[in-house]
Structure I
């Protein structure tokens, strides 16, 4: 075998071995650029699935389609102070731990019904983890706010009018009754 071919093949195999873990694990940068908080890809996916549970895709677009998780992350990153951001991230991580404690499975691996039942159980039980309740409350609030301010909602569901009410100058006035 020619020496150059052998070195070339060894180099290609070495590069493939180095790149293989990146292909198997879904790690890397998240979809939103954030300045103050850092998330893993798994945490972003957990947040996206949680948003999809709150506003699922039916005959209307769901939270993932409208990119509500990116809106949510941007709002947390830009509008919340550092202690609230830390509480939010702790609550995000506690949700996965809570799921592992009660179902022995991470939140991402649960089925749709089990995820919904887990969230209902958390709401009913008022867990001791304050960060978890803060996380769920703020996530629900921001997902609904993101949906209500999305371009789809403002144009298709409730058409937005720039001026509150229209001026109709040719409206007949009814006679007033004696008061």
Structure II
């Protein structure tokens, strides 16, 4: 996907841009090991690690767009990698969700979603509700600990976490897949 960053500030709200004003995006990742040619790499702060520590690795693997909260670090990298676009944002995780929705054609906005929360029984409730809705010919999908399902079968999506996946990993891609299936 070819993108002119200033024309898409609603999908990727940034405060400052360093580097080329236009670029190509073919994938989204917050794990530098999964970056490849034209990946947008989001630097997320975690409990044990900070994504800015992996910017060089993402670039070495082919990332062409780096999104981060720390403008000083981005400015530093932009001097070394002038062919890479660096965007400073207020909240990397929020920006990742907005951009993922845009990248996957806003499929998340066309589907009705239901969340099941609690300590115990979420997988059982989810499977039961999916079965009931499928029984009245409503096509469904579910994301649960036991797997990811459409109205017919378990889907082959790689789980990156034990519970709710991050936006670019599976969530938005899954929504687009379910939307296309009807």
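To test your reading of the models, identify which of I, II gives -8500 for helix-only ellipticity at 222 nm (-39500 (n - 2.57) for each DSSP H run of 4 or more, over all residues; to 500) when calculated. Show your work: numbers first, answer last.
Details: I: -19500; II: -8500.
Structure II accounts for this read-out.
Looking at structures I, II, which one was Rg/Rh (Cα atoms, Kirkwood Rh) calculated from, given that it came out as 1.23? Can you show the working numbers first?
Numbers: I: 1.23; II: 1.03.
Derived from I, not from the others.
Using distance in nm of label points 7 Å out along Cα→Cβ at positions 4 and 116 as the calculated read-out, with 4.7 as its value, let me know the right label among I, II. Please list the in-between numbers first.
On the way: I: 6.5; II: 4.7.
Of the options listed, only II reproduces it.
Given 21.6 as the derived value for mean count of other Cβ atoms within 10 Å over residues 36-43, which of the supplied structures I, II does it correspond to?
Details: I: 15.0; II: 21.6.
Traced to structure II.
Only the coordinates and a few stated rules stand behind these numbers; no lab work does. Just so you know, these numbers come straight off a predicted model, no measurement behind them. Cβ atoms are built from the backbone, for glycine too; each structure is taken alone.
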